[in-house]
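Following this line, the structures themselves.
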Structure P
Amino acid sequence: MKTINMTLFLSLLFTYSSSFAQEHIQRGLATINRNSLEAQLTFLSSDWFEGREATTKGAYMAADYLASLYQTNGLLPFVDNSYFQKVPLLVAHEPHSATISLRTNELEVKYSFPEHLRAERVPASFTIDAAPVWAGYGINTGKLKEVNTAKCKGKIMIRLTGLPIAEEGSQLQQILSQQNQQEWNTVKKQTLEQSEVVAILEYDINDPNLKASIVDTQNHNANAEQLLDKRSSGIYQKSLYMPDEPTKAPYQLKVSKAIIESLIPNFEQFLNNYLADLQNLSINPKVQLSASSLKLEAEAHVELKQCNNVIAMIEGSEKPEEVIVVGAHYDHLGSYNGYIWNGADDNGSGAIGVAAIAKAFMATGLQPKRTIIFANWTAEERGLFGSRYFVKHFKDIDKIKYYHNYDMIGRSYNYEQPDSVVSLLYTKEWAQAETLCKQYNKEYQLGLKINYSAWDNPTSGSDNAPFAQKGIPIMWFHTGGHESYHMPSDHVDRIDWQKLEAIVKTSFLTLWNLANE
C-alpha cells in the first residue's frame, strides 16, 4: 500500500511540476508577439540611429536603447554593473599621404596619392623598398599558374583586379567554370598568402583612372537606390583593427594606368598578348618590368575608438557555472552621401530577437538552471570584432556549453510574397539543435519550413565563428539573402513579422529546454 501511495504521489508531483512549468513557459511565450517586435524594430532601424555604424553616434545610441530593454526587464548587467563591454578599435582612414617611386638605373619617377594611387585603408605608416613581380590576376592553382609563388617572398606583387574574361570554348573558360566568383577570390587570397609578398599594386582594367575609388557625392538621388551596389556605403573606405592584433603586410594599393604603363613598356600590347595567351593557359611568368625596384611610402591616418557590446545575463540556479550565450550583432553600414543603411533585417531583426528572448525568460518568473548571457555584438560588419573580443576575454571559455546566433531573421526572399522558409545552421555533432527545433515548431504549430544544415566546423559567416573556433556547439537562424542585403532599401516595411515571431518563439522554447536540461 505504501508503495502504491508513493508511486501515486510521485506521479501527481510530476504532473503538477510539468503543469506548473508549462504555465510559466506560456507566460514567456505571450511576451513574444508582433506588436512588441514591430515597435522595437521599427525604432531601432529608424533614421534616428543613422545606420548604426560601429564607432558612430548612431551605434552608441542603439547600444543605449538595447541596454534599456534589458534593464527594463530586470536582467543583470554583465560587466562591472554595466550592460556595456567596451571594445577598443583602431579606425584606419585614407592615409595623410602615400607615394610610389619607380627606380631604374637611369632615373626615379614618383607618383602620389590620390591622383595616381588609392590607399584607402592603411592601418599603419610604412616604407617598403623591394623588387616588383608580375602576377597577372594572381591565380596559382591547377593548370592556371600565373605566378611562381616560390620566387615572390619579400617582393611587391603587380596584380590585375578580378578574373580574366574567358572566350567561349577556351581552356580558360573550362577552368573558370569549375568554381564561382567567391571561390576564385579564395584562390587568389591563398596565392597571395603563399607568395609572402610585402605589398600589392592592383590595377583595374575597367577603372584605369581610379574613378570608381572616388565617392561621387554630386549625383545621388534619394529615389535611385537601384543605382547603388553593395560597396556604396562609406565603410569600404576605412578599416577597423583591434589594437592588440598587430597589422602586417601585405599592404594593398590601387594604381592608375600611368603607373602600370611606367612599369610595363607598351602595356596595351602586352596586356592584349597576355590575355590572348591566357585563353589557352599559355602563360609566361617572366615579364620584363622597367623598374628594378619600387619604393612605397605611406603616412597612416589612424584613430582609436571605443565600441560597445551590449550584454545582460540571468544567473543559473543550479548550474551557474554552465553558460549558454545568445547573440546577434546590432551594427550596420551607417549613413553616406544622402542615404541611410537602416539594416532592419541585417541585423536589427536579430538584435531585437535576442532582447525578446531575454524578456520571455524573465516573464516566466522562473530562474533557469544554467546561466544565460544575452549579447548584442558591435562591429560584426567590419570583421566580427565584438564577438571576437568577447570570446578572447571571457574567462573560462570552456564553461560556455552552447552559442545561439541570429543574423538576418526577418525577411522572405521576396518581401511582397511572404513565406515560411528559414535556415538553421548548426554544429554537426550537436544533433539536439535540430531535434528540439523540429519538436517545438511542430508542437506549437509555428509553421516554419526549416532547412537544416549540419556543418562539421561552422567557423564562417557571422558571430558564430569565434565560438565555433573554440569548439563550442553553435546554431544559427538565418532567413537568407535578398535584394536589400547591404542596401539602403533594407527597411522595416519589408520585414515578415509572422516569420520573425515564429523564429523567436522557436528559439525561446529551444533555449528554455537547454537551460533547464
Structure Q
Amino acid sequence: MLESTDTARSTHRDEDQPLSDQETTVVGGGIGGLSAACYLADSGANVTLIERHDQLGGVAGRIETEGFRIDTGPSWYLMPETFERFFAAFDRKPEDYYELTRLDPHYRILWKDGDRVDVPDDPDAVADLFESYESGGADAFRSYLDGAERAYEIGVEEFVYRDRSRFRDCLDPRLLRAARGVTLLSPMADYVADYFEHPKLRQLVQFTLVFLGGAPHNTPAIYTLMSHVDFNLGVYHPTGGIASVVDGLAELAVELGVDIETGRTVTGLDPADGGFDVRTEAGERQTDTVVANANPAHVDRDLLPDGASEYGEAYWQNRTYAPSAFLLYLGVEGDVDPLSHHTLVLPTDWDDHFEAIFERPRWPEDPAYYINVPSKTDPTMAPSGHEAIVVLVPIAPGLEDGPARERFRRKILQDIRTDTGVNLEGRIVLERSVCVSEFGERYRTPQGTALGLAHTLGQTGPLRPSIRSSVSDSLYYTGSYTSPGIGVPMCLVGGEHTATAVRDDAVPGPIGRLLNQR
C-alpha cells in the first residue's frame, strides 16, 4: 500500500480545486487509472486507487527475477510529447522519474523470404529506403508522410487531446474545417494503396496498426497518423522498460496525495446516497465518485448490481475485439543476433494472418510476430551474458488455448530458428508464457483480448463506450475501451478526459466550461 501524506496533499494548487474534499475511488491501477488519479487529486479530490494485483500498471507489468526485468505488456515508448504534456500538467518532466534513450534504428524487419531492413531514425534515410524498393518510392513516402502529419494534427489535437467521447462533442465547425482534404473514413488498406505498389512498403506503413488492435481492411485511414508517430516523432526506450514509466506515474500519484492500495479486489459497486458503496474482501467504503479503470464489460457483468447493466450481454458479444496474444517471456543465455531491440518478422503476404484474427478465428499457420530484446539497449534488463526476450504473436480473441498452446510454442520457436537464424532452445534459462486464458482470467477481458476494443470505424470516438456511465451520475470509465482508445499514450490522455468530466460535472454551467478549457 502506498499512502499519501498531508504534505503531499499540500502540493495541490488551491485555485484549481473544484473537487475539494470529494471522495473518489479509482478501481484499477492501469495507465488510465493512474492518470485519472493524478488529475483528480490535483483538483482537490481525496483519491483512493484500488488495484487487485500486487503490481500496478495493468497489462503493463513486469517480471523481475534472477537478474531479469521483462515488461509483460507494452514495450514501445511512442508519442513522447504526450508524456511531456502529462507531466507538465503537474509542473514536472518525464526525466524527473525515468530516463529515455532514442532508438536508432527504430526497429528491424526480417521478412520470411530472407529480406531484411533497418528503419533508421531519419525520415530522409527512410525515403531512400523506399526508393530502393520502388521507383518514385521516396517522393511517394514524403507525400504520404505529409498526409500522416496532417492526420496526426487532426487526430491528436481534435480527437485525442480534445475529448470527443459524445456525439455532441463532434458537432464542431472547427472539426469539419480541419478534416478537409484528409480521407478520414476510407479503410487504411485503400488509402495506402494509392501511394505504394510494393507490398513490403505497404507493410512498412501499416504494421503500426497492431498498436491499435486493427487490420488494414477494418481501420479508418485517419490512423495513418501512426506513421508520423513512427517516422517523425521517434521510438524511445525508458531505462528499466515501460514498467519504469508505471513506477513514475505511481510516484507522482503519491506525491499528489493519492492513496494506493494493491492486492485488494473490488467485488461490487452498489449505487447509494448519490455515490457508491465499494465492496472489497476487506469490507465496504462509501465514495462520492467511482472511476473504473477496470474494463466496462467486467464492471457491467460482475460489479454492478443485477438490473443495473450499462450495455447488456448482447452488446459485448457483438463488439469487434482487438487481438489477443501468445506471449513468451524468455531469459536466454548468449548472443541472439540478428535480433534487434525491436524486430518484426513478417511473411510477404500477411492477409492470412489477419483473416485468422478477424474473419475466421484460428491459430495462424504463417504468423507475423514481434520479438523484443530490450537488453540490447538497456543492460539493466538482463544479467551479463544473457538477453531478456519477449516474443509476441497476435492471435484471435476467444481461441481455446489448451493443448494447442504447447504445440504453438514449439512452432514459434522453430519459426524463429528458420526465419531469423536464432536457435533459442537449449539456452533458455527463464521462461513464462501468457495467452488468451490469462488475459481473460487475470484482467477479466472479454474473449481474452489483450488490448480492448479494436479501432474499427464503428468503434471510434463517440462509438466507443462512454466515459460517463448511464447507470449513475457518480460512475465514470477510463482506459483502452473508452475514448481515445488503445495504447499507453491514449490511456494517459483518457485519464485526463475522465478526470475533466468528473470535475466539470461537479461544477456545471459556465464555470465548468471555463475549467474544461484550461
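Nothing in this text is a laboratory measurement; each read-out follows from the coordinates by a stated rule. Since the model is a prediction, treat every value here as computed from it, not as a measurement. Cβ atoms are built from the backbone, for glycine too; each structure is taken alone.
Compare mean projected area of the Cα convex hull in nm² across structures P, Q and report the one with the greatest value.
Numbers: P: 28.6; Q: 23.3.
Answer by largest value of mean projected area of the Cα convex hull in nm²: P.
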Value 29, 20, 11 of semi-axes √(5λ) of the Cα gyration tensor in Å, for residues 90-161 alone was derived from the coordinates of, among P, Q, structure Q
Across P, Q, distance in nm of label points 7 Å out along Cα→Cβ at positions 154 and 450 reaches its greatest value in structure P
Comparing P, Q on distance in nm of label points 7 Å out along Cα→Cβ at positions 26 and 42, the highest sits with P
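For which of the structures P, Q does the calculation of mean count of other Cβ atoms within 10 Å over residues 330-337 return 18.2? Walk me through the numbers on the way to the answer.
On the way: P: 25.0; Q: 18.2.
Answer for the origin of the read-out: Q.
Can you say which of P, Q returns 5.8 when distance in nm of label points 7 Å out along Cα→Cβ at positions 210 and 322 is computed?
Only one of P, Q returns 5.8 for distance in nm of label points 7 Å out along Cα→Cβ at positions 210 and 322, namely P.
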